[in-house]
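**Q** What follows are several structures.
No lab work stands behind these numbers, since they all come straight from the coordinates. If you're wondering where the values come from, they're calculated on a predicted model, not measured in any experiment. Cβ atoms are built from the backbone, for glycine too; each structure is taken alone.
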Structure 1
Amino acid sequence: MGESEQNIADPARILALDFVRGVAILGILLLNIVGFAWPEIVYISPRAPTAPVNSADDWTYLTMFVLADGKFRGLFSLLFGASLLLFVERAEASGRDGAALQRRRLAWLALFGLAHFFLLWWGDILFLYAVCGFVVLALHKRTPEGLAALALANYAAGVLGLGALTSVPAFDPASGAEIVAQYARDARAEIALTQGPWGARLAHSLSEDWTAPLTTLAMSWLETVPLMLIGMALFKAGFFAGSWDAVRLRRWAWRGIGGGLVLTLPLAWWVWREDFDLTFTLFVWLGPAAVGRLTSTIGYAALAVLLAQRFATSALGERLVACGRMAFSNYIATSLVMTFLFHGWGLGLYASVGRFELLGFVLLGWALILGWSKPWLVRFRFGPLEWAWRSLTYGQIAPMRRGLAIESDSQ
């Protein structure tokens, strides 16, 4: 272990959780970048209204669809469930009411999420995670088997329900055309609004779009809650704490990732054959593709834990651990940087950079995240937003600079 790692180490933390969270926060930007740079519907299909059309963008979409779409968000959901349980257990071990403290923590996270949505970007997931966290918290005392069974039943209900809901416009050209026309009107309005001043966007969000966080909650509920429950089940089974040997982790990784590829590649071919028809792609994305996303997410988690066991104390590993420890700050900082680059209040690149070229901005984001997280934690105990969140949760100002006494806690 290097000297710099000693400076930021906390013996009360589970290193694999931080490492995997670092991987997840980087991976999420691979998909979120489209939402920063284009109207929301362009995320779904490269044939969505206003989307640029070229072969490089098509192949970028297909690659992300197979390898990344939903997988890193799912990975982050697993970690959220695991960390929620870890927080409760450690609070109870110190004599506190862990569930009550966690509810307070989630309430503050919901407020942070609403501020993120209204002030910066429509793609916020913090409010969704906070509300889902309240549900998951009520189930945290169940056995790993009970948590997994409940999660799979709810996930299956979500796949079937959303698949059925989107199947009609996908296979009925008349209703599909009407929906696409509405998407086109919404996309043009979103471009005009986002290319304008920040104040106009804020006013629109407060007056016309204030229910959007609730809409996201309704659409994502049956994916996010099950994944958090699976994260809890894996935590209870010792998945993140080093109880699983390398052979077992490799088996889960290859089965999960391999199964995800088998389930997703035919769907990628199918949407390509349909020329990425918007309503059809939306049906595949919300319905059949969700099965492969689940298996891939678990496989990615196993692979990331395996990598953490081997490389968490390497030079890059230390930076990923630091990135994971500051995931909250990095998530919001990414929104700040990317909205500055693309939105009208900043450089105004919105709706002008293709999917393939956006990968360059992803690399820029990764460099910034990996570049600042470790030096910050050498000097301070928390990321800036982690510090604020902790202080609000406990109702007292947490010591920030290193060298001061502090009570151990998991972010």
Structure 2
Amino acid sequence: MTEFLVKTFIRNRDQISDPAVREQYGRLSGLVGILLNLLLTAGKLAAGLAASSIAITADAFNNLTDAASSVVTLVGFKLAGQRSDDGHPFGHGRMEYLAGLVVSLLILLVGVELGKSSVQAIVRPVPTEFSALSAAVLAVSVGIKLWMCLFNRSLSRRIDSAAMAATAADSLSDAAATLVLLAGGLLGRFFSLNIDGWLGLAVAVFILRSGWQAAKDTIDPLLGQRPDPSLVRSIQDAVLAHPQVVGMHDLVIHDYGPGRTLMSFHAEIPLSSDIMEAHDVIDHIERELRERFGIETTIHMDPIATDDARVNQVRSQVSALVCLIDPAITIHDFRMTDGPQYTNLIFDAAVPHSCSLPDQEIQRRIIQAAQALDPSYHLVLQIDRVYAGQ
């Protein structure tokens, strides 16, 4: 069914980096969610009122909130699909993340309200009448919600959408919560147990857990999460496959929303290279990365000495000393300048955020170790914090 809907309603469905195509995916997800959730709301509300069940009625309002969430998702994808303008030169792609965040907040709000109503039902229980109609409505609801989970999960994986992943997680949580209601209702019917309030509380826990995970998945890219380590490795492999590049560092990836990613880094080129040839290589790498990964790339060229035996030897010695402080620390942009009394060692140390030592302490230890190697060394040292794997 998912494949049929995608083929029917989405043109150029494989061009997922195109904001217009992503907007079509978002529209499809939103419209399907609105329609099915409104149907579930009507069915559960009728069943809940007939059975005087706070749990079923609350689940109906949960589906109504899901319909509202689908509207938010629909609007979010519409706004994210807008073209770049003077005020937003990198586009509006992060609106998709904001839509996912709003959805997760709505989920959390429903969970809190449902929890409050359930506690009241536990304190002041009201007799319920679980009928065959109630059981049928809940059973159908479980099936529909499971399909909606698979539907949105499939769309999410196609276009790598956090908003759709949040919607899929919400649907799965709803299915589990409704299944608990169904099982509890049957137990209450056949064993005369009034556990309606406790069932409502169990549903609230499911909803709150789902909302929290969905919020985390959308807040991380908004705050600026570390890039996928496998992507970083692939970029490094692609760059270092060019023999003219002997190293790279200071890789920074900016995520402005799905399909809108910018990247910059420093590429180390031998000092003896022809400047025009090196420039052509850098231009070629920028185009290659754009075509292969869909990332707009800017590369800064760093000339380094590779054929000076003395520089290479001292670089290796300093690198070994730095590794003794933390094996994850690396050095780059290493240069040496001789003066009348001191030899300046100029370089940057790339320190992962996982290293707990303060920058000043790392700097002090590196300087101390280098001067123990040769007291004439004067270090001009810059500490750069980087994510692991860079």
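**Q** Here distance in nm of label points 7 Å out along Cα→Cβ at positions 97 and 177 has been calculated and equals 6.1, so which of 1, 2 was it run on?
**A** 1
**Q** Shifting gears a bit: A value of 2.9 was computed for distance in nm of label points 7 Å out along Cα→Cβ at positions 41 and 201; which of 1, 2 is the source structure?
**A** 2
**Q** Here log10 I(q)/I(0) by the Debye sum over Cα atoms at q = 0.08 Å⁻¹ was calculated and came to -0.42; which of the structures 1, 2 was it taken from?
**A** Derived from the structure labelled 1.
**Q** Where does the value -0.93, -0.95 come from, among 1, 2, when log10 I(q)/I(0) by the Debye sum over Cα atoms at q = 0.18, 0.20 Å⁻¹, for residues 113-184 alone is the thing being computed?
**A** 1
**Q** Let me ask something additional. For which of 1, 2 does FRET efficiency 1/(1 + (r/R0)^6) of positions 89 and 241 (r between Cβ atoms, R0 = 35 Å, to 0.05), calculated from the coordinates, equal 1.00?
**A** Of the structures listed, the value fits 1.
**Q** Moving to a separate point now. Rank structures 1, 2 by distance in nm of label points 7 Å out along Cα→Cβ at positions 105 and 313 and report only the one at the top, that is, the highest.
**A** If we compare distance in nm of label points 7 Å out along Cα→Cβ at positions 105 and 313 over 1, 2, the biggest value is for 2.
**Q** Figure out for me which of the structures 1, 2 the number 13 belongs to, where relative contact order in percent (Cα under 8 Å, 6 or more apart) was derived from the coordinates.
**A** 2
**Q** Among the shown structures 1, 2, from which was the value 18.1, 51 of Rg and Dmax of the Cα atoms in Å, for residues 233-344 alone calculated?
**A** 1
**Q** Identify the structure, out of 1, 2, from whose coordinates helix-only ellipticity at 222 nm (-39500 (n - 2.57) for each DSSP H run of 4 or more, over all residues; to 500) was calculated to give -22000.
**A** Matching structure: 2.
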